[in-house]
Structure P
Amino acid sequence: MAKKEEMQGLTVKKEKDFSEWYSQIIQKAELAEHSSVSGCIVLRPNAFQVWEQIKQIFDKKIKKTGHKNAYFPMLIPEKLLEKEKEHIQGFSPEVAWVTQTGETKLNERLALRPTSESIMYESFSKWIRSHRDLPLLLNQWCNIVRWEFKHPKPFLRTREFLWQEGHTVHETKKEAWNETLNILKEYEDLMKNYLALPIISGMKTNAEKFAGADTTTAVETLMPDGKALQLGTSHFLGQNFSKAFEIKFLNEKSEEKFAWQTSWGISTRLIGAVIMMHGDDKGLVLPPKIAFNKIVIVPIIFEDSKTKIVKKAKELEKKLKKFNPLLDDREEYSAGWKFNEWELKGIPVRIEIGPKDMEKEAVMVVRRDTGEKKQVKIKELEKTLDRELEQMQKELYKKAHKFLDKNVAEAANSSDFQKAIKNGKMVHCFFCEDEKCEKKIKEETGATNRVIPFNQKESQGKCGYCESKAERKSFFAKSY
């Protein structure tokens with residue numbers, strides 16, 4: 001009969017040891033493993049499927065608005081990387097260099113892509129001659145290498161990761177700024193309505209913006225361990241790169257002008273955000289919209305009814321094809337062991353079918369997030385699954401949003417501010433926007449400015465740290 005069952009569940013509680021809990025989910029839900037290259041991870045199929053779902057969703061979004069995919073080399077000559085000084089200074093500590101092939105030293109160092117502005121914009125300068133060539137709306141899905149090692153954490157901070165990076169070129173400042181904000185809105189929709197992540201969006205301060213950008217906008221959230229996580233960024237580059245790379249065009253008056261540009265990106269960091277926000281003490285919880293396999297069918301097998309039950313389970317597998325069902329008809333494991341395994345791996349809904357269920361032409365439907373069980377007639381199953389998956393998606397977001405609201409604290413002075421950060425809160429307060437104050441906050445609390453929200457109603461107050469005059473509110477938190 002069954003082989004010896006070794007329970008693979010989590011051995012720590014999320015609230016007791018968050019870091020160990022996160023590590024165990026990644027390992028035991030077979031999401032990733034460390035490679036022999038320090039700081040680099042292997043994305044296993046369970047994680048890569050989530051990334052593919054995110055990729056398909058966002059790729060569809062940008063293609064609707066006229067963006068096209070391309071691919072550029074990951075090796076970047078040093079002379080190109082140095083063209084935009086502020087940009088290279090911002091990335092220089094993280095750049096990995098290729099200096100030799102075989103026994104031959106290269107005449108010029110080649111950078112492993114830390115981001116692609118320089119290699120892409122060399123081509124843009126050749127392609128763009130007239131206003132008729134604009135706008136240029138490109139995106140690429142690729143890998144990135146940043147040789148940093150500040151608190152490595154799978155998905156959140158690794159030396160190599162996967163992402164998309166959009167790069168667009170426009171005739172006017174207004175068009176480029178609108179592109180920046182439109183992409184930010186697409187990110188907001190992706191986070192809220194697909195990943196079930198509550199977000200705060202706005203602009204970065206000068207100290208936190210992307211190196212070489214005029215303005216960086218971002219979507220942020222707060223993780224259950226009290227650290228903020230940047231989920232995506234959309235940069236208004238202005239003309240900084242077009243001037244450095246000679247990206248010019250003739251307008252309708254035959255006047256030569258420098259173009260206006262944007263760049264924007266999300267990465268496999270989003271997988272980490274989903275794990276941390278929605279996971280529980282049983283394991284991973286996947287929002288249905290990003291789960292490839294939305295259901296798992298587990299026949300309850302007894303020797304005398306085995307053939308009938310398995311046959312019915314296979315019929316259900318075909319009937320419910322649109323949900324990409326998994327069928328677990330392994331006989332060497334008990335039903336309870338299999339329930340635990342699929343809970344650990346985050347499959348949104350489990351369907352159980354046993355002899356008593358068959359007699360009633362019904363199955364048991366079990367939600368992963370609530371554990372709620374209900375008996376459902378097979379003829380009503382498809383509609384019920386649609387409804388339960390939709391409800392699960394909404395409730396995951398509602399629960400996460402409630403957490404975020406509960407963990408944002410207001411601060412009127414440095415004492416309030418420090419206490420809130422110490423207690424793992426995100427601080428919302430007026431901010432003077434003085435770089436000296438921002439630096440002091442980081443030194444004394446470890447918190448950084450996350451975003452300055454758009455369209456603020458309150459127009460004046462006192463800085464929540466130094467108490468000097470301030471005109472806008474900001475969010476601060478410790479971060480990854």
Structure Q
Amino acid sequence: MKGQWTLKGILVMMALLAIGAGTGFAQEPTSSPPSPYQQEGRVSGAPQALMGTAFTYQGYLRTGSSPVDETCDFRFRLYDAASGGTQIGTDQYRTGVAVSHGLFTVQLDFGPGAFQGDARWLAIAVRCPAGSGSYTALSPRQALTPAPYALALPGLWTEQTDISPNLIGGYSGNTVLAGVKGGTIGGGGSSAGPNSVTAMFGTVGGGESNRAGLSGSGALYSTVGGGFKNIAGNSYATVGGGSANVASGGWSTIGGGSGNNASYFDTTIGGGNSNVASGWGATVGGGGSDGTTSAGNQATGSVSTVGGGMGNTASGYAATVPGGYQAAATHYGEMAYASGKFANNGDAQSSLYVMRGTSTGSAWTNLYLDGSSALLTIASGRTMAFEILVVGRSDGGESAGYQIRGVMENVGGTINFLSIRSDIHEDDPAWNVQATADFVHQALLVQVQGNGENIRWVAAVRTAEVAW
């Protein structure tokens with residue numbers, strides 16, 4: 001067939017808002033296509049049927065001024081420019097296509113990455129009748145323009161999976177790792193810092209250079225709300241925002257701030273800067289570095305807590321620093337507070353310790369920080385003045401209270417010790433308490449004595465501590 005070929009084309013979307021099926025491109029159709037909608041039923045829990053990435057293209061072909069009535073072959077190519085540019089996907093051949101009064105309809109599929117919110121043009125070549133000679137390229141390329149409803153979602157596309165599609169918005173270089181299901185990138189990203197999701201059902205809300213998931217794969221449900229260079233790098237990990245925060249422990253959380261690291265299971269950092277929560281279940285509320293050092297607050301002991309302040313450390317199990325400046329809670333259950341230091345954290349502070357134990361006879365019984373074995377040790381070069389309140393109660397309802405004051409020092413491994421006891425009240429005068437030194441373990445001992453009853457004892461030890 002000879003003459004001047006002319007084509008007008010439209011896209012008929014399989015579902016108007018099915019972005020991943022080729023973002024909605026359409027012009028007013030020259031004839032009414034079949035309805036793209038159909039009834040869908042789903043059994044709860046069953047895998048979804050994939051919509052795929054194919055779309056319907058309808059064109060009007062004529063030679064000269066006459067519409068074509070013929071069986072023809074078509075070749076379709078997708079480009080990112082009206083002329084020149086880069087081809088997207090592979091050639092699509094459709095052979096033996098019936099053209100009636102100039103109208104024809106074909107299904108095209110350029111793959112899952114073809115439409116990511118950037119402009120696209122369709123280059124079409126035809127030969128009629130089918131199987132005859134070479135293809136004739138039609139000019140110009142057909143611009144694929146968005147349908148009105150698709151304009152509401154610029155820069156948003158989907159990648160179909162057999163469970164839940166990946167929804168990707170923002171910069172076209174934002175990525176969901178191959179094989180991941182249900183990943184979401186709400187937006188943001190740039191050529192210098194794309195956002196990525198590598199966790200199953202992971203989410204990045206926006207921002208730049210953020211990642212939800214491990215550097216490879218394997219994590220689940222990781223979330224980064226936004227910000228810059230944040231990583232939620234384990235299953236169920238969350239970073240709300242801020243910059244350069246890393247939540248690498250499972251179930252770890254960082255609310256915001258900068259340069260924070262929640263690196264173990266169930267750790268939490270509320271905000272601030274340069275804080276570390278590395279013990280299991282550890283928490284740093286906020287605060288951070290004072291600018292003189294890169295280290296902020298550190299909760300390194302299991303279930304330890306630093307409420308805020310600057311340069312504080314909680315390294316003991318269940319240790320706490322409520323705030324302040326440069327305190328060190330190093331013992332089991334210790335609560336330490338400081339407002340500065342001489343040379344090292346904790347060398348000018350006050351602490352509170354709680355000891356407990358149960359006596360069952362009349363022998364002296366040690367009280368411990370954890371109730372069984374943890375001692376209140378004193379390091380070499382350290383002196384502490386202490387005040388101890390001891391309370392006891394038997395299973396028969398008898399009670400007693402005592403106060404002990406004293407000083408303890410460690411000079412090169414040698415303990416010097418002085419204490420004074422005063423009774424507050426005793427129901428049974430045979431009960432007794434004393435503070436003494438464990439010279440072997442270089443520790444302060446609180447010992448209690450009953451009179452054959454089962455007695456629960458608690459001691460609160462308040463100290464002023466200095467080191468040189």
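Of structures P, Q, the largest value of distance in nm of label points 7 Å out along Cα→Cβ at positions 88 and 424 belongs to Q. Determine which structure produced the value 32.6 for mean projected area of the Cα convex hull in nm², calculated from the coordinates; the candidates are P, Q. Source structure for this number: Q. Taking distance in nm of label points 7 Å out along Cα→Cβ at positions 240 and 384 as the criterion, the largest value within structures P, Q is that of P. When helix-only ellipticity at 222 nm (-39500 (n - 2.57) for each DSSP H run of 4 or more, over all residues; to 500) is computed for each of P, Q, the one that comes out at 0 is Q.
Using distance in nm of label points 7 Å out along Cα→Cβ at positions 80 and 272 as the calculated read-out, with 2.8 as its value, let me know the right label among P, Q. The read-out comes from structure P.
In this comparison of P, Q, the computed figure 14 for relative contact order in percent (Cα under 8 Å, 6 or more apart) is attributed to P. Structures P, Q were shown, and volume of the Cα convex hull per residue in Å³, for residues 248-407 alone at 189 was computed from P.
Here, each number is a calculation from the coordinates, and none is a lab measurement. Here the structure is a predicted model, which is why all the values come from computation and not from measurement. Cβ atoms are built from the backbone, for glycine too; each structure is taken alone.
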